[in-house]
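Values quoted throughout were computed directly from the atomic coordinates according to the rules given, and no laboratory measurement underlies them. Predicted model, so just to flag it, every value in this text is computed and none were measured. Cβ atoms are built from the backbone, for glycine too; each structure is taken alone.
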Structure I
Amino acid sequence: MFGVGTAAGVQHTLTGIAYRTFSAPLARVRAGVNAALKHMDITVAGTERIDNGERIKARAADREIEIDLEAISPRTTRMRSTARSGVFMDAATATEIILQTEKALGGS
């Protein structure tokens, strides 16, 4: 994975994936994600378990959104956000979800 830039601590890859590690437990980051999605009027479509965490699936307009939360330690959570419109990745929306999550967490 190659990083191509940052926006307030958010890393991006060449494929349009945005990610950030928070110094907060998974449950707290999940609450921040839910608050961010609600603030952005993005509808949660469901959740599922993944290795060491969970995946949140959401929809907004014509975008399919996936947010992976991975517990790195009891106090550290890695968040990976993707937004796709058809075959195109929307890095701006993926990044904004992370920035709004950070805001909901109080700048963790």
Structure II
Amino acid sequence: MPFLFSLFFAFIIAEQNFATRSFYKIGNSKWLSFLGRYTYGMYCYHMIMFAVAMSLASKLGIDVLHPDKYYLIGMTLVIFVLTTLVSIVSYHIFEKKFLDLKSKFI
């Protein structure tokens, strides 16, 4: 089964990169293009925001050891929003300065 998932995602990546007529070009989505700028920060900060959200939930008296489906959905949204906001701020404060330096070296 993991091999089939790998083939499926390899097909999607190849189709998005090389197909001239695609069913749907992800790059045409303004929302996904906007988030694409911040994905490195999202990758870096995701686990930190997960720990922050879990700690806050625990301090608020929410039982994090026996979650129900509403808790899981809510925490997923909270972690996603926190991660996205921190990534956007980090991009504009740190990352963009380094990306601007790239033109001086290339």
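Given 93 as the derived value for volume of the Cα convex hull per residue in Å³, which of the supplied structures I, II does it correspond to? Working shown, then result.
Numbers: I: 93; II: 183.
This value belongs to structure I.
Taking mean count of other Cβ atoms within 10 Å over residues 47-54 for each of I, II, which is largest?
Answer by largest value of mean count of other Cβ atoms within 10 Å over residues 47-54: II.
If helix-only ellipticity at 222 nm (-39500 (n - 2.57) for each DSSP H run of 4 or more, over all residues; to 500) computes to -24000, which of I, II did it come from?
Values: I: -8500; II: -24000.
Checking each candidate, the match is II.
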